[in-house]
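No lab work stands behind these numbers, since they all come straight from the coordinates. Given the structure is predicted, the values throughout are model-derived calculations rather than measurements. Cβ atoms are built from the backbone, for glycine too; each structure is taken alone.
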Structure 1
Amino acid sequence: MSRDALPLRGVKAVILAGGRGSRLSEETDSKPKPMVEIGGRPILWHIMKTYAQYGVEDFIICLGYKGARIKEYFFHYNLHSSDLTIDLRSGVTIHQSEAEDWRVTLVETGLETQTGGRLKRIRKYLGDDALFCMTYGDAVANIDISASLTFHRQHGKLATVTAVRPLARFGALRLVGDAVERFEEKPAEESGLISGGFFVLSPKVLDLISDDMTLWEREPMEYLASHGELMAYRHSGFWQPMDTLRDRLLLDQLCQDDRAPWMTWQKK
């Protein structure tokens, strides 16, 4: 498939990367959680590669805690990925670059701003696009982004959330068919489907966010569910958040063993 024929070219992906990651303090005392490395790369890079393989190469990253580290990473990205000659008087010549063809907008969305508030703050960077993708900077999955977008366009509602079936410690989605009937903070059983954190959204959902202190996972999602505007794209494949040091070690070991299920771009 040619680059111009990639199915989602022109769609933007918003990544929430401003949280403190307090349960991973061994790593996040010195860096933001999305910059914690697995397989020698920040988990943020892995998430972006997941989108990019489907043609989503225009990213908006919502910064907060230690956001300067993320800015520095991308500012120097091309240099770190290139062969170059440095003339101490005339500057740098880049000979060959392995950098991805990404456009990355880095937005300071506030140190204490909640997830919904961060989304509200980047509205002006979305342009007039009919929809956008959104996810968090701390989980990887082998989700088919193209299929989730097709599903979203077919049902015509305002929001799609990817539903996965992991441990019971996460909030559960209660479904009627593919429609999300309600959102429960704590599921009663381990088999409950939960939000995997990969969304396809209409910009209209941003009107449901009151201010910086609005949690996307509370009032906006609850409103969408209760008004029949939130649909679930079911993902039965791999999904793993990086909430603790144990999670990071698991993901890193999968990379080291060349058994990382989410790195599907390597198989294309």
Structure 2
Amino acid sequence: MKIIINSDDLGASLNVNDRIFELMEQRRVTSATLMMNGPALEDAVQRIGKFPECSFGVHLNLTEFSPLTGQTGLVPLLDDNGVFNGTRRRSPWKIPLTASIRTRVYAEWCAQIERALALGVPISHFDSHHHVHTRTSLLPVLHRLRQRFGIRKIRLRTNVSSASRPISPQRYARNSAWNFLLRHYVGATTTDGFASFSVFHERLQAGLGWQGAIEVMCHPGGNLFAAETELLRANWQQKLEKDAQLISYNDLA
């Protein structure tokens, strides 16, 4: 069993940065994805060089902070101040993503990736803020990004169940179909499984393991994730199976 512990939202705030790097120093986090329009991005980029054993990807964003490409064509996703509005009616999950909007999303995500490259970030993989990359209508956009930038490793939809709240058969089928398209249409390289840290931790306590490689998502330092941050700091590693390995996305074949 191989486990990637990936922290989302690096660059969102100085507190988030501090908590992620603290856990990387303790080898409790092995990977992170950067918000390229985040207010604490420069601080994050200056510090990632201290962690060559970790992987760093791009946290593709359409739901928070200001777009890098301006408002043109993205107005349906923005609030009255020109900021991504991911929690209300203009969320990318709540409006139709027309061909015109998808074209602008592609341009925005290219700008985010290009900023990472310009800043010297060794991009290992893609995922997204609030999982927006997993909208089926954005699969062609992911395909174009993979072709343009040559980054093949991309996060799955959830396919590992909680011990107490299993994924419904309908949702599991939808997620499996999307994951199939991610691998075979987009051409992505993925882990075998994906789950949140809370699900991962619950399964550890129940003695439930995995086969193959799994990515575990976490959000250290986030305002809504204080309990998760404390769990990350606890002794969960002692529950790992003897053959379990903590790896980064750089280690994923």
Structure 3
Amino acid sequence: MSSESTRAESGALGRALSFSLPPLVAAVIFFAVWEVLVAQLHVKPFLLPAPSAIAKVALAERKLLMAAMQVTAETALAGFGLSAIVGVLVAIVLASSRLVERALFPYALVLQTVPIVAIAPLLVLWFGVGARAVTASAFIVSVFPVITNALAGLRSVDPNLRDLFRLYGASRLARLFRLELPWATPSIATGLRVACGLAVIGAIVGEFVAGFAEDDQGLGIVVLTSYRQLRTDLLFAAVTGSALLGLAMFAGVTVLSHLVLRRWHASAK
């Protein structure tokens, strides 16, 4: 039994290395080339700082960046959570009838087509400066992928299974919770993986217009401040922090979806 456990652990380690090693090697090569080119071409630091300079300022300003990342993470997670709940509920309503879908889906599409920068000032008027406006921005940007993917999953349920449930007299709620939502779960997980990255983008854009000041500044405010001060190294560090935040949220959603789907769906094998 111990040998089987050892083989399983070594196999898991091998899979983890095969998954993580190629992107790590690619990242090392990319940053090494970047460092050499900046040095050899004598690029001015305010135009493009070297990775070593970005790392240095990130270490020096780590308290500022970590505090800003926490503020942005809170609003991005709040907006993402709202988009997950509202998106699935809207998809259920749209999937209930083709007529309802034709009548309401174009209005859901508006959330994707209207630039968030254009309506961000309205969010300030409606919600005031601060977390609520930024959360609303993150929600608006991230909700549409959840709606479309959840709707596609609900629409793709096998008609024979629908007929079987009707044959046995299953109620509408029973069909929804025992057939349609489980069937649509992989599609919903895909929508959530897209939405979590968009939520970070929406939070950053919201902070550009409705952000915080003093001790409550998010990464968007750090980006704006460093840009105005021509501190390009700090700007890159803040952008890197937002990218890491998006990757962390994506990884969390991916792990959660794998835990939910691994026992019964081929996509999580």
For this session: Given a value of 1.00 for FRET efficiency 1/(1 + (r/R0)^6) of positions 87 and 143 (r between Cβ atoms, R0 = 25 Å, to 0.05), point me to the structure among 1, 2, 3 it was derived from.
Result: 3
Problem set entry | Value 3.7, calculated as distance in nm of label points 7 Å out along Cα→Cβ at positions 23 and 127, assigned to which of 1, 2, 3 | 1
For this session: Consider the structures 1, 2, 3: one of them gives 22.7, 75 for Rg and Dmax of the Cα atoms in Å as calculated from the coordinates. Say which.
Result: 3
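Determine which structure produced the value -28000 for helix-only ellipticity at 222 nm (-39500 (n - 2.57) for each DSSP H run of 4 or more, over all residues; to 500), calculated from the coordinates; the candidates are 1, 2, 3.
3
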